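Asks: These are the structures, in structure tokens.
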Structure I
Amino acid sequence: MNIFAKVTKNPDFFPYLCLTYNSLTVDIMEQLLHYLWKYRLYRSSGLVTTRGDALEILDPGIENTDAGPDFFNAKIKLNGTVWAGSVEIHRKASDWWQHGHSVDKAYDNVILHVVEQDDGTIFRRNQEEIPQLVLPVPETVISNMEWLLTRDSPIACLERLPAIDPVFCVQWTDALLAERLERKTDDILRWLEQYQKDWNEVFYILLCRNFGFGVNSDAFERLARSLPFKCILKQRPSVSQVEALFLGQAGLLNDSNENRHHYYRLLQQEYVFLRKKYGLQPLEPHIFRNLRLRPNATPHIKLVQLAAIWIRHDTLFSSILSARTPREVKDFFRVQASEFWDTHYNFVRSSPPRQKQLGENALHILLINTVVPVMFAYGVYHRMDEHKARALRLLECIPPERNAIVSLFSQVGMIPRNAGDTQALIQLKRNYCEPKKCLYCRLGFQLLKRSSSEGL
């Protein structure tokens, strides 16, 4: 069953809880109480305070992420009287005293103290007693959390996912995609501030980074930051000079061996001149990895392909923004390296005659990780919804990525339809499953909600 195909998408941003954990410690038990309270995962009728007063929860309030009580704007009915104010949650009642709330005026408006264990009576600064509610964590919830946190599995709940309503899976997937794009947007906007709001420079750096295709991404980003985009633009009329800038700045033109190919010596001479002209400091070549890379994925080939893009386009970012179809966007990156590279993988290793073009999969990766985020960020920055919508449409036109993460979810029916779905699954695995943030996750929420209902 493909849940993506069966269910119509409906973006639903799931609230974000703030906690970290490695096991069911005291802190986790308190966070579970927060969780139960916030989402009303408790028996709603027949509630009484520790003094035996009838209690009804009208509104649990809004979670407070700053200093002060845990929830504000809560409403309760106590013995028929409605009270509005704040709610504080602790594992034990005595934590109220340990945390100094009894002498803190910020806690004077607390109308209810929610605890797991009642080990004392608490008071406001004026010595008024504060009602307390014992809210035990169901054993089924504890056992489910222990099961999720202690499983030696890349995705703890994987085998239980087929039992979850596909609607929730798809809604969470939509939210995950939005979350991933928002995170990337934040990164891009920070870069934008660093580079005086120059979108072309930011796009150049991001494109360079993604030409590292994971294994060399950090090295390629360092190269871009050390080689200003304006230098590339000024030398665009000369293929050899642009290639010399990229290869020389990467430290790949340092060999003084006179037996090197004449093209190598030409590039070396060009870089010596350009380095002095622009005051450049080349990187150490050892930061670029070559081991276990396919010949067409070596730093030499990727750098000259990158050079070919900028030789062909001087206003690439503007062209992408004005492109009308995904095919048109993809065509901007259909370039080939210069003639020397038709028969070489580097300066010492020859290859059968073949043009060094970007493959279809590489094109998709560049669109997913470069074009889509920058286009989306541009739309956010300029409040242009059309650019955000185009970014999402572009993702929908790109086939699903193929990797280990996608394969895991596919085993249980979460088969992606396009690159948007796979980006969401990557976000889920890396940001929730790996750090064991099950309480953050809508899927974890469904499992715990079910176990909470069973424990009532």
Structure II
Amino acid sequence: MKIKEIYETGKDSGLRLGRLPARSRISHAAWAPVSVTIDPTKTFQTVEGFGGALTESAAYVLGTLDKTDRNRVLEAYFDPENGIGYTLARTHINSCDFSLGNWACIEQKDESLESFSMERTDRWITPLVRDALATSGGRMHLMLTSWSPPAWMKDNNDMNNGGHLLERYENLWARYLVRFMKEMRLRGVPLWCVSVQNEPEATQTWDSCRWTAEAEGRFACEHLGPEMEKEGFGSVPILVWDHNRDRLFERMQECMNHPGADKYIGGAAFHWYSGDQYDCVARTAEKWPDKMLVFTEGCIEGGARPGAWFPGERYAHNIINDLNAGCTAWVDWNIALDLEGGPNHAGNFCDAPVLVDTERGTFTFQSSYWYLGHFSKFIKPGAVRLGSSIESGMTPATVDGRLGNAFEACAFRNPDGTTAVVLCNRTEADMIYGLDAGADDGRQLLFCPPRSIQTVLIE
């Protein structure tokens, strides 16, 4: 085996997933202050893939582009050769904050579910899902998540502002969710997994619903799981939590204590908004190594950041550390938003890897898109994480003033036998590093330019 080539994205270099011969990044320095060691004999979790959210808002802003440009964005995300190779996606059952307003598949009380309608989903979301699936060559699989049941099923009679599902409607809500799954199946969409509730411990001014751990475990094991099994979805995993890292372990443990949990609960999902609690991810992966551990949402909050570089670095920092902690799939939030960071019916604007100028009908790729691509394009579904370590003889100044994450790396062996090593330099100087990946050409002295990310491919 030997280093084949390097792909690089840099703040000042102009490179965006640029392919370079390995010799172009060889350092002639006398020594390397940082050593990166990959141990191919140590293997960990298998990665299912990478993806992003196909929300109503994303579908709407992409719909303002002409057909050619809309297809260019989808190709940039989902095409395995000409794009960054997304194979996963997430969308919402009923509305979420990144919808054009509150809506449900059944607006008025109907315990028979006879009035169930996919009209709103089919207007924006379904065409986007189908086109993403086609662009991926049929490789993409979809995750479904609810932000809120219909208002009439809740104790606050409101899709917003938290509230709880009325206990008498638990089985009806399970049948409602399965009905949505059946409708997606009829539309030819392969399902990957479903989570019980987005952010179940948050009372938001937008679509939200609170669930205790006891209620979530009961619902998954006594209602949703059996209903899914009955309708032929028994192989589709149910994920719990779908909230921040900080309580990931505790929530998973509480849900897994419910009878039938091992059968019906396929894993847990988590977000990044509480900070860098990667130890919580690692503890969860260690205790339940046979369960899925899926990152399902992260974004730069507070609106769009056109042209900013730090979002890409934040993504890389989170992805590397989540993967090194045992994460099995990583799914971004909205694939595209407008220049305000919406539309969002509650004013909860955020950034996205693709920003669309809806007035001019143009779009731009942001740093987060290019940084995401260094993982999704080169770490293939079925890749196995390899042991890796970084030893540093110096303490370089970081961009954000924090130490310990100035230079980070992860490594994976793909099903075809190639190894992908992703390295991120968040400092303002060249990072000279010695890479020992067990290759035939031995330890290589390389450098990563300032504010850059590299993927080193070894064959």
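Asks: Figure out for me which of the structures I, II the number 2.5 belongs to, where distance in nm of label points 7 Å out along Cα→Cβ at positions 42 and 290 was derived from the coordinates.
Replies: Numbers: I: 6.5; II: 2.5.
Matching structure: II.
Asks: Given a value of -7500 for helix-only ellipticity at 222 nm (-39500 (n - 2.57) for each DSSP H run of 4 or more, over all residues; to 500), point me to the structure among I, II it was derived from.
Replies: Details: I: -13500; II: -7500.
Derived from II, not from the others.
Asks: Turning to a different aspect of this structure: Tell me which structure, out of I, II, gives 1.00 once FRET efficiency 1/(1 + (r/R0)^6) of positions 146 and 178 (r between Cβ atoms, R0 = 30 Å, to 0.05) is calculated.
Replies: II
Asks: From I, II, which structure was FRET efficiency 1/(1 + (r/R0)^6) of positions 34 and 322 (r between Cβ atoms, R0 = 35 Å, to 0.05) = 0.15 calculated on?
Replies: Source structure: I.
Asks: If you don't mind, another one. Out of I, II, which one gives 129 for volume of the Cα convex hull per residue in Å³, for residues 98-345 alone as computed from the coordinates?
Replies: Label of the originating structure: II.
Asks: If FRET efficiency 1/(1 + (r/R0)^6) of positions 114 and 266 (r between Cβ atoms, R0 = 30 Å, to 0.05) comes out at 0.00 when worked out from the coordinates, which of I, II was used? The partial results should precede the final answer.
Replies: Details: I: 0.00; II: 0.45.
Label of the originating structure: I.
Asks: Just checking, which of I, II has the largest value of mean count of other Cβ atoms within 10 Å over residues 122-129?
Replies: Once mean count of other Cβ atoms within 10 Å over residues 122-129 is tallied for I, II, the winner is II.
Asks: On to the next question. A value of 23 was computed for relative contact order in percent (Cα under 8 Å, 6 or more apart); which of I, II is the source structure?
Replies: That value comes from structure II.
Asks: Same structure, new question: Quick one: mean projected area of the Cα convex hull in nm² came out at 20.5 when computed from one of I, II, so which one is it?
Replies: II
Laboratory data are not the source of any read-out in this text; all were calculated from the coordinates shown. If you're wondering where the values come from, they're calculated on a predicted model, not measured in any experiment. Cβ atoms are built from the backbone, for glycine too; each structure is taken alone.
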